[in-house]
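Each structure below is given as structure tokens.
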Structure 1
Amino acid sequence: MSETSIVEDFFNDYRRHDHSGMAACLAEAVHFSDYAFDIRGAAVRAMWHWFCVPYAARRAPVAVSDVAVAPKRGDEINARYRVRYLYGDRERPVDYVIDSRFRLRDGRIAGQQDSFATLTEWGFASMAFGFPTSFLAITPYLRPIVRRKALTSLESFMQANGYR
């Protein structure tokens with residue numbers, strides 16, 4: 001199986017909300033980073049599980065569409081995909097495109113770095129938080145707040161679902 005096929009399988013599983021299939025594509029010590037997370041290993045597998053299931057604060061899993069995986073270039077495979085979900089207590093609709101860079105080792109995803117493809121921090125904050133909280137996006141304070149809240153929520157999910 002080609003490395004590009006592994007990334008395609010990962011996204012096919014994500015679209016089907018098959019977190020076990022996604023986890024099978026990941027290296028044991030996988031590293032994931034994006035705007036909200038910088039995590040490794042079990043925390044990465046738990047995050048994908050969390051995104052694939054409904055729970056009290058988000059009644060539907062993250063919807064994934066418009067996946068495009070590019071052929072391997074050098075040591076990386078690049079992909080672009082779209083996510084849609086309801087965020088926070090007010091269930092604000094969030095819809096954006098992500099650029100993702102993958103590194104593979106021994107037939108598994110060892111690293112993934114996601115970034116906003118067509119959105120700024122201000123755009124994300126406007127969708128997720130609304131006015132006036134979105135003004136934090138022009139300060140250095142928003143990202144640490146988002147990361148702290150995301151990690152706290154992920155840790156709660158991990159504890160409730162037997163991750164360690």
Structure 2
Amino acid sequence: MAAGSTYTPLATTTLGSNQTQVDFTSFGGYTDLILVTNIKDSNGYALLRVGNGSLDTGSNYSRTYLLGTGSAAISSRTSNATSWYVSASASVYEYNMHNIQNYANNTTYKTTIERATADGTYAGVNMWRSTSAITVLSIISASATASLIAGSTFTLYGIAAA
């Protein structure tokens with residue numbers, strides 16, 4: 001029996017004009033999600049929030065990351081944040097990929113593995129400290145006066161159980 005497609009495209013958005021937020025709300029029936037973005041943001045970075053029914057804006061997000069620039073290595077850890085960061089630039093489109101594991105599980109915290117082109121090679125792990133299933137996720141401009149720039153693309157894929 002031939003194997004099916006690994007990534008099932010669920011939704012793609014390409015911004016025709018500047019916007020402050022891009023939402024995904026329909027993605028049931030998969031074990032994992034892959035969010036791929038190629039974005040510019042006038043503030044220089046964007047945010048990723050998730051939730052169950054509505055976005056969680058509480059201090060329930062953590063991340064640890066490594067960044068190699070070719071001339072320096074940087075690492076950092078953030079706890080009790082109100083979102084995860086998404087690499088973006090005001091001048092060039094930056095690639096990001098978030099692998100969101102077991103997003104529908106109701107017994108464990110949710111984790112992602114993130115890769116980006118953020119001024120070098122960026123790798124990170126993120127955690128949402130909630131046992132609720134993720135039913136909504138949004139990429140949000142990081143400032144009320146900033147916006148996600150026209151031409152930015154956002155694609156959500158579903159991964160079925162192997």
Structure 3
Amino acid sequence: MQKLNQLMKRGVRLICFHAATAVEDNGEEYFLEWLGGNKKIGYSLHPMARSIGLALPSPAHPLCRGVKPMTFPEEEFYCKILFRPGDKRTTPILTVMLPPERPEEQIIGWACERADGGRAFACTGPHYHASFQNDNFRRLALNAILWTAKIEVPEGGVQSTVATEDPVR
């Protein structure tokens with residue numbers, strides 16, 4: 001943690017997906033500083049939900065360029081994420097209504113701009129790698145790479161395609 005902290009203080013960028021959005025209590029303050037949020041063990045929830053729809057609460061953010069709200073037939077996004085109260089460095093990028101039994105709007109993807117010049121993006125999913133076949137989710141992830149690296153995100157977002165055949169054959 002100390003070595004990572006030295007790097008972060010120099011403005012290093014950070015992107016975390018799914019399980020990488022969680023650290024134990026002894027690393028939580030670091031994570032809240034670097035990433036802006038933490039899937040807190042024993043506090044956050046990790047429901048598997050069917051027909052899960054994701055909304056974009058900050059559509060003007062560069063991460064959202066070319067991205068539309070999306071739906072997954074089944075997916076696990078951690079919710080009830082721990083954020084510092086009133087932290088102006090974080091911007092919600094993705095929200096969802098979870099948990100299924102008592103839905104409330106939950107932030108599951110966010111951007112963070114640190115005072116040291118570093119940027120971070122976190123998304124508490126996806127559980128399934130196949131979710132990257134969703135054009136909007138994949139575009140958001142690729143936009144996040146550019147934005148976090150301080151490279152201008154194209155107006156329509158990063159364009160990409162998924163191979164439909166196994167290239168090894």
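Coordinate-derived values only; no laboratory data. What you see is a predicted model; the values in this text were computed from it and never measured.
Miscellaneous remarks
- Value -10500, calculated as helix-only ellipticity at 222 nm (-39500 (n - 2.57) for each DSSP H run of 4 or more, over all residues; to 500), assigned to which of 1, 2, 3: 1
- Value 5, 16, 17, 21, 26, 11, 2, 2, 0, calculated as P(r) over Cα pairs in 5 Å bins from 0, in percent, for residues 27-74 alone, assigned to which of 1, 2, 3: 1
- Identity of the structure behind 48, 35, 26 (criterion: Cα extents along the principal axes in Å, calculated), options 1, 2, 3: 1
- For 27 (relative contact order in percent (Cα under 8 Å, 6 or more apart), calculated) the corresponding structure among 1, 2, 3: 3
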